[in-house]
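In structure tokens below, several structures.
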Structure P
Amino acid sequence: MFDQTGIGIHDLAWIHRDQFVHYVQFAYARNDAGDWPRLRGDLLQALTAAFGLDAPSVNGHQLTPRQRCVLELLDDIRREHDPATNWPAFFDTLWSRRHAMRPDLP
């Protein structure tokens, strides 16, 4: 039966995880993992969509401070787990470090 109270706080973690899986896996699937600059850009777009990060400026060339932080995080994780050779570890580490992108995420 449908709960008329709406989405509860316990649902948010599941929703964030579902969005993360959808967008990040899609970015990975449509790229060559060995082409880091392109994958990195698509992962930034995926994480922006999944977690509601700040959108880039109107001209599309200026990154927000949060987006620069996400790119640094992606680079850090890649040094630990190259997505071209160990996508599962890269993916899991990215999820576990989501609070570096948005500290308010569950």
Structure Q
Amino acid sequence: MIARIWHGVTEAKKSEEYLDYLEETGVPDYWATQGNRGVYVLCRTVGDRAHFLTLSFWDSIDDVKRFAGQDPDRAKYYPADEQFLLDFEPTVEHFEVAVGPEREI
């Protein structure tokens, strides 16, 4: 199983609105992609910045490509992201899940 991790930063005052936006765009997009085993959105506010991590799980790198395109290491963005994000990190990270819960994610 593959874990995909994306990081983005918004102004803290926009964090709730951005979370709503993620739940309308990215999260359903993850779930709709064949091979997706789950997605978590993590948020941490530090001062006037809110950091978001999406942690998604995939059966294979080919399934990640169905979601992200032929270069699975490129970050995937949506049209209104520019209204929220302070920077556009060009890449994401992928890890092979070495140990996980006994039950499926």
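We did not get these values from a lab; they are worked out from the coordinates using the rules stated. Bear in mind that the values here come from a model prediction, so they are computed numbers and not experimental data. Cβ atoms are built from the backbone, for glycine too; each structure is taken alone.
Quick look at the values:
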| read-out | value |
| --- | --- |
| Source structure (of P, Q) for helix-only ellipticity at 222 nm (-39500 (n - 2.57) for each DSSP H run of 4 or more, over all residues; to 500), computed value -19500 | P |
| If relative contact order in percent (Cα under 8 Å, 6 or more apart) is computed and equals 23, the structure in P, Q | P |
| Of the structures P, Q, the one that 2.1 was derived from, the read-out being distance in nm of label points 7 Å out along Cα→Cβ at positions 51 and 67 | Q |
| Entry that produces 1.8 once distance in nm of label points 7 Å out along Cα→Cβ at positions 43 and 75 is calculated, selected from P, Q | Q |
| Per Rg/Rh (Cα atoms, Kirkwood Rh), the highest-valued of structures P, Q | P |
